[in-house]
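Read through the structures below before going on.
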Structure 1
Amino acid sequence: MVEWKWLKKGGVRFYPRTHLKVVDGLDVATADNDGLLSKSDKAKLDKLQVGPFDGLKFKSPDGSIFILSVSNEGKPVFTKEGG
């Protein structure tokens with residue numbers, strides 16, 4: 001069983017500021033090592049693209065790939081990939 005202990009000042013609970021380097025066993029995740037999250041989750045996060053996007057790919061029911069982009073006037077433009 002874990003016993004919780006709170007830090008208090010003047011009867012009011014508070015949480016001290018700390019740093020990753022001073023917490024034993026708490027490491028930054030890499031593609032090769034687990035840490036604050038699993039290495040597989042870290043790999044997924046590394047693959048995420050941050051905007052602004054040039055285009056988003058969508059797959060139609062028949063398997064065709066379409067790219068959604070925007071014109072200079074702000075209108076949606078769908079282009080079939082490879083064509």
Structure 2
Amino acid sequence: MVKLKIAAIEDDRPVSLTVRMPASTHRELIAYAEILKLESGKPVDPTSLIVPMLTRFMATDRAFARARRKQLQKGKDAG
């Protein structure tokens with residue numbers, strides 16, 4: 001059997017979600033989009049901000065990163 005450097009290709013298809021949030025959070029999301037519009041001069045759909053915000057949040061959460069590394073290490077040790 002050949003040992004390839006790429007073991008598998010991750011499923012990277014978009015997933016559709018319905019998100020419920022407090023009205024105050026929605027207003028803040030709209031305000032954020034308005035500020036971005038002022039900065040860039042281009043209209044910004046507030047819903048398009050959700051993915052980059054979540055991505056940035058998870059990428060900078062150190063406690064999450066540590067817990068995720070532990071979780072992945074346990075998976076390797078079990079397999």
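Laboratory data are not the source of any read-out in this text; all were calculated from the coordinates shown. Here the structure is a predicted model, which means the values were calculated and not measured. Cβ atoms are built from the backbone, for glycine too; each structure is taken alone.
Given a value of 13, 20, 21, 18, 14, 12, 3, 0 for P(r) over Cα pairs in 10 Å bins from 0, in percent, calculated from one of 1, 2, which structure does it belong to? Value 13, 20, 21, 18, 14, 12, 3, 0 for P(r) over Cα pairs in 10 Å bins from 0, in percent corresponds to 1 out of 1, 2.
Among the shown structures 1, 2, from which was the value 11.6 of mean count of other Cβ atoms within 10 Å over residues 48-55 calculated? The read-out comes from structure 2.
Quick one: helix-only ellipticity at 222 nm (-39500 (n - 2.57) for each DSSP H run of 4 or more, over all residues; to 500) came out at -3000 when computed from one of 1, 2, so which one is it? Answer by label: 1.
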